[in-house]
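For reference, the structures are reproduced in the following blocks.
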Structure 1
Amino acid sequence: MNKTITKYGTIALSVLISIGAFLFWYIAYPHAMSYQEQYQLFLWTSDYFVERVSLPGGLADWLGEFIVQFYYVEWLGALLLALLYVALQRLTARLLPPKWWLLSLVPVLMLWWLMGDINVLLSLPVAIVLALALACVMPRRYSWIDAAVLPVAYWLIGPIVWLYIVVRAVQLGWKHLWTAGWMLAAQLMVYAWLLPQWPLQQTMTGLNYYRIPLHYPQWTGYDKDMYELVRMDYLVRHERWDDIVKRAGEYQVNTPFWSNCVNLALSQKRLLADRMFDFYQSGEDALVMPRTRDLTSMLPSAEAFWRLGMVNSAQRYMFDTQESILNARKSGRCTKRIAECMLVNGHYKAAMKQLDLLKKSLYYSSWANDVILSDDWVNAQPEYHRLRQLRYKENFLYSYEEMDKMFGLLFMNNTDNKMALDYFLAQMLLKGNLKGFQQYLGAAQQYGGYRQMPLGYQDVMRCIQMQGNVQGSPFANYAKRMMGGQQQ
């Protein structure tokens, strides 16, 4: 009876884990998978494989990136993650005494919670599964194989091989605990001979388990505000503007990143002039952020620049974002956008380098292979042709403080660029330049394509006439908040 319960209980637990994990990642957190996928570019080349396995933990790192590339297709990524969780549970159950089969759920739940830290790389759970799998296939008695397999295992899966050592110590009995000391000595020798360029702390705890060097995973779980920003970036990437506006009305994160995403969505729906101040505005950086060297902050700004026609700024922001990836990976999303910027600017030789990389990937290769490096092909693409009409005709430098002027020049360059007009007037309002707003309000009436003055502009004019004493005015509330912040 107990054997039957154990057998079918373990199977039932595996089924529940697989279903739960699939639904969790596919329905609740697809944006988390997109976040991981966009910060790597897996290449199907032997050089890429050799580069990965040339470091301790390289095989786990390569396998982790191999799986993450499939996150591009959300259901497939969720399925592979579910299978990884099930593999962890099944291997744990095999190593435990049969009557303790239910405890095989514990490592899965711990890993699930740990992966709430968005900087945890998939190489860590892959390494854990490989370590447990190795323990399962090893003979139950100690032999020379144990001594031979340790350095190889360390090089392939990294320092998580300590998990294998602990499991083997339990399997063989604590009299073989000296193996742990031998392994530590071997690891230190490998470090001294082969890895002097890496900090000892990193080689002992993993080179590629965590995105930030010399940091450790945080047991913080799924931070709501952090994942809300990840969700917004995901929706921007997939141009789901209606979903962004809807979500913004349900949950708010008071950061410039959030404001950038919401304002971009409003502009794409031609609602920026009407509803901008219905949502949180962070200040002068609410439309686009100044250059910030990290791997997330500039993405919505780069997407806004791209759609405005500020192609050089979009390329610069995407390049800086890619160079800010702390584990020195390329980004499929950034590489593609950089290539598109080069195509629009007619820099075909430079674009060829980016396209050659994308052609060696799985999900970006079809687009890269379709590209023809010629003006005729670029002009035949509606989006690229439109951007060539909207972009500046001359190259020049500008400072972030002059962003409103840049939007104005962009609009004067092509008065059909209604997004530039909306951003021009919005930036003046964010800066509190009411005189300039009134001066150029006529341009909105003439070129904006509005049948009547947008509600947001009406609200601003009422505030100007009433000197801000308009109860319930979104713009008046913003102005008071900004003035209060300046006084503090």
Structure 2
Amino acid sequence: MISMSSAPISIKSVFHEIMHSKSGFAGVAILIFIILTSLIAVVSPENIVEKWNDPQAWLDKPRLAAPEWTTLFTGGNPAKTIIVNSQDFKKDVQQIQPNVTKIELRARVVYDYDTPPSELNIMLKIAGEARVLLTIKWVRPDGSTVELLREVTEPKSKTIFTYIDREVAANVQAYLQKLGVADSLPIGVTLFSSEKSLIEGAPKLIKSHDVKPSRPYELIVEATSESKGFDVDAQLNLLGVVYGLCGTDNLRRDIFLGIVWGAPIALAFGLVAAFVVTLIQAIFGAISGYYGSKVDEIIQRITDVYLVLPFLSLLITIQFIYKTTIWTLLIAVIALSLFGGVTKSVRSMALQIREEPYIEAAKSYGASRRRILIFYILPRLLPYTFANITVSVPAYVFLEASLSILGLGDPALPTWGKLISEAFSGGAAYYGYWWWIIIPSMFIVLVSTAFALIWYSLDKVLNPRLREE
């Protein structure tokens, strides 16, 4: 038990000691890093919560791509994402007959990576009233051409996923048969290998700078229609095998955005829960210790009941039945934690403080019991209360993550726990998508480490035995 006979410790002196200890400084530095990460989400104008749950918003991102910095360890130059927007296409409009219009779109891509892209997707936006004859061709740097698609389609917006499109697969296979290639090859290998290497049976990726003079890959989109107001726009997405700082998940979502938006949620949940719960328990403990008698007996018996409640089981039941949001979860956590271990610890401290000479002096001057509690006892307890808040934050961050991993978290918000939960359900551990699990877990550990280091430095300040050392 901590002795309360030592001199009171001010908040200012506590902060000074934290910043002048190695562990405290390290903890504050990590915490500042997490807060700065949170500010990215706070100042961002983008509604990431709505975007996070919209699969169409992520079509320009690769699926299950590793972080780009992994190439520092693996070597090589793996494919990175290349987006060719509609304004980067060269458009040629021809009136081939009085009522027939032909539009040709050409996009050139300099490609010098060591691997084919993970996907080659073509997003089309066709306007008009009549049906359209659509032809799409892929031209390699060696001048060879592969016809990817020839079809009659309705005027609408559509995305052609060339690696899994059946018609594209049939056309590519027909192209290979013309070359005399009996084996079926992945579409990406076929489109990005030189024609000569395909014929020789040893497909080799051809880069733009492998030919002299250097020549880019080229996508040609030809559309012909009799429609009035006929127009075509296209976007080419060459999706890489590595992406960004944190990679992507199985829904193509940028994990970095999930980390950034999960940071303020984790900090807000942990800090608010720890602060409110610890403060309420400390106040009840102070009242119990100072007033004594029946008040003490009632508070202690209620605390005993709270301590034997199956906290996690009750919380899981509430979440399972009501499917609440993270903020109603926070209210439930507070309601189930009004009395607890802090109540008993603070009560023992209050019992010692009320016997101090300055408390007796305040009584002799006519100070009321409420005034003594608020202005004489509670200020003495504040440093210890803040120490308990510090050590409680990681527990509540882990609690939110644990409920999310069990599928009982907020269904809409991108939290760290939800990222880990989706990683496990997506087979990340089995298939080796380590970044999907390790990076969110690392940030949870970082938050815990920050507050643990701060608490360690606080313990040195508040514990008289350690202060003497």
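Values quoted throughout were computed directly from the atomic coordinates according to the rules given, and no laboratory measurement underlies them. The structure presented is a predicted model; accordingly, all values stated were derived computationally and were not measured. Cβ atoms are built from the backbone, for glycine too; each structure is taken alone.
What the table below lists for this structure:
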quantity: Test item: distance in nm of label points 7 Å out along Cα→Cβ at positions 132 and 260 calculated as 3.9, pick one of 1, 2; calculated: 1
quantity: Test item: helix-only ellipticity at 222 nm (-39500 (n - 2.57) for each DSSP H run of 4 or more, over all residues; to 500) calculated as -16000, pick one of 1, 2; calculated: 2
quantity: Structure from which 66, 23, 18 was derived, semi-axes √(5λ) of the Cα gyration tensor in Å, options 1, 2; calculated: 2
quantity: Answer label among 1, 2 for the case where FRET efficiency 1/(1 + (r/R0)^6) of positions 140 and 212 (r between Cβ atoms, R0 = 25 Å, to 0.05), calculated from the coordinates, equals 0.05; calculated: 1
quantity: FRET efficiency 1/(1 + (r/R0)^6) of positions 316 and 444 (r between Cβ atoms, R0 = 30 Å, to 0.05) derived as 0.55 - corresponding label from 1, 2; calculated: 1
quantity: Answer label among 1, 2 for the case where relative contact order in percent (Cα under 8 Å, 6 or more apart), calculated from the coordinates, equals 13; calculated: 1
